[in-house]
Structure P
Amino acid sequence: MGYDVHSDITKAEALIEAIPYIRRFAGTIVVVKYGGSAMVDEELKRSVSTDIAMLKYLGLKPVVVHGGGKEITNTLSRMGKESVFIDGLRVTDEETAAVAEMVLSGSIGKSLVENLQSVGVQACGINGKDGHTLQTIRKMDPKGRDLGFVGEVDKVNPELLNTLMDSGFVPVISPVGVDAFSQTYNINADYAASAVAGALGAQKLIYLTDVEGVMKDMNDPSSIIRRLTSGQCRQYIAEGVINGGMIPKVECCLDGLDKGVKSVHILDGRIPHSILLEIFTTNGIGTMLTKE
């Protein structure tokens, strides 16, 4: 088989295209909210780990926040405990909160750490109780109903995260928090990610999801909107262009922008190397949201 010079030229051109983005973003913090199919499929797991490793090698400072709602539900089911939801929000009693911490900070968090270390990156798994990183208050649902030990982030203490990054580690954060009375709370991982990104002054917050991005027509992938301002997002929500399950995703993005993140990205984590394609190519592959 002969040497394929055209293939290597294509690779070189891709690297050249990435140069201005590497120069621009080196030294900045990128928070990746890890969820969806990319947490289940083994090939996608390795793809995401490789992307995060590449960010680190190129001089960026990646931070990972992960979810794990399905795994919590499955574990509770094996224990004979039925999960209770109100309008899609999990009701969390003390036993459920303990199981959530065990699953998130144990099996899921440690697995992600090992995946990163397998591609040559030093990683450290923590939850929000470590160093009181995620200081939490009790969260009610939109109708004022008590969901139990479900929390929202009141304050982020970035000291431990900065110490880990300064020592060359990638922090892997489980969305478990603690209140002023040392009570454990389960936190929505999307909002935990936006709180962490805001507190760290992140350049980018990336949500890995199972959708291509924000689309004008959810049945037409070609209608994807590559760039949106926060004002356009709110207008599209009011007009019904952004609707259904996309609304809470976009609201998390807006929350990140309100907390000072420079840009927030919704990416399809089912596409291998979606993180690198979004950050280091001119067109990107998902939807990028910015302030006005």
Structure Q
Amino acid sequence: MHIHLIGAGKMGLPMATHFLKAGHQVSVSDPSPQRLALARAAGLAVADDPAALAGAQVIFSSLPHDAALREVGAQVARHATRGATFVDTSTVSQAVSAEVAGVCAAAGVHYLRTTVSGNNKMAEAAQLTVMASGPREVYDSLLPLLTLLGPHQFWLGEGEQARLMKLVVNLLIAQTSAMLAEALTLGQKGGLAWRDLWEVLGASAVASPILKAKAVQLKERDFDATFTVPQMLKDVDLILGEGAQAQVPLPQVALTRQTLQAAQAQGFSDEDYAAIIKVVEASAAL
């Protein structure tokens, strides 16, 4: 199968590599020369979008925000062959995704939303969870490709359900970091050792997969980013937007947004979103 992937970032590049290893013909495009160099080093073909889109049976994208999806969706509609399938894995709003669905339908291009849960390391290890929505027959036909990304795939409906499900998951991730920030600060201020806190939490009833994953780095106070503060801010804004649209009050998420904003203001933009721990520590004079 000929696959073209738009967006060879930390999530997109591993996806393309998995498709290549499975024997598919894979090309990628990305605005960053550095990412394209990494793609070439991984054995992937680099192609400009219009030519690659015209020849691809399946077009994947991994994009940073709504505006990028709107642009790429229009590009796919202009250049992809009728009957091709556009599969987007980005975290974006339901509204813009629905716009792209209309553009693709008018161009005769199938559209599948396949949001993923997991970080770049999980993408590299093919351990992502895929949450898909769109035409069921399109999902069924692409399931062999989606299983290359991870062990769990869910079809959630014919429309934008995958977009909302991803935001539900990320709401819990954001709130887990906020809870950790307060719990760890309370423990430290009371005299508990940082490493002891992580060891006990990791063996306790609250030891969720996200807590265990974070513990690997944070036990060493390593705040190198798997997902940055601005990236989490973007997702939290999407969550709050969906809450406003559905008239669902999300007061705890709104507070977490303020802490993320403080982390950005204090110079932690390039660090992992878990840097909100340092914001709460500072508020407690640690």
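We did not get these values from a lab; they are worked out from the coordinates using the rules stated. Everything numeric here is computed off the predicted structure, so don't read it as measured data. Cβ atoms are built from the backbone, for glycine too; each structure is taken alone.
Where is FRET efficiency 1/(1 + (r/R0)^6) of positions 42 and 146 (r between Cβ atoms, R0 = 35 Å, to 0.05) largest, in which of P, Q?
Values: P: 0.35; Q: 0.95.
Result for FRET efficiency 1/(1 + (r/R0)^6) of positions 42 and 146 (r between Cβ atoms, R0 = 35 Å, to 0.05) over P, Q: largest is Q.
Assign the value 2.6, calculated as distance in nm of label points 7 Å out along Cα→Cβ at positions 122 and 266, to the correct structure from P, Q.
Checking each candidate, the match is Q.
Using distance in nm of label points 7 Å out along Cα→Cβ at positions 234 and 258 as the calculated read-out, with 2.6 as its value, let me know the right label among P, Q. Could you put the intermediate results ahead of the total?
Working: P: 0.9; Q: 2.6.
Label of the originating structure: Q.
Match the computed value 22 of relative contact order in percent (Cα under 8 Å, 6 or more apart) to one of the structures P, Q, and report its label.
Details: P: 22; Q: 13.
The correct label is P.
Among P, Q, considering only Kirkwood radius over Cα pairs in Å, for residues 58-161 alone, which has the greatest calculated value? Spell out each step's value before the answer.
Details: P: 15.4; Q: 13.6.
Ranking P, Q on Kirkwood radius over Cα pairs in Å, for residues 58-161 alone, first place is P.
Computing helix-only ellipticity at 222 nm (-39500 (n - 2.57) for each DSSP H run of 4 or more, over all residues; to 500) gives -12000 for which of P, Q?
P
Quick check for you: by mean count of other Cβ atoms within 10 Å over residues 18-25, which of P, Q is greatest?
Working: P: 13.4; Q: 16.1.
Comparing P, Q by mean count of other Cβ atoms within 10 Å over residues 18-25, the maximum is at Q.
To which of P, Q does the computed value 1.01 (Cα Rg over 2.2 N^0.38 Å) belong?
Working: P: 1.01; Q: 1.06.
Corresponding structure: P.
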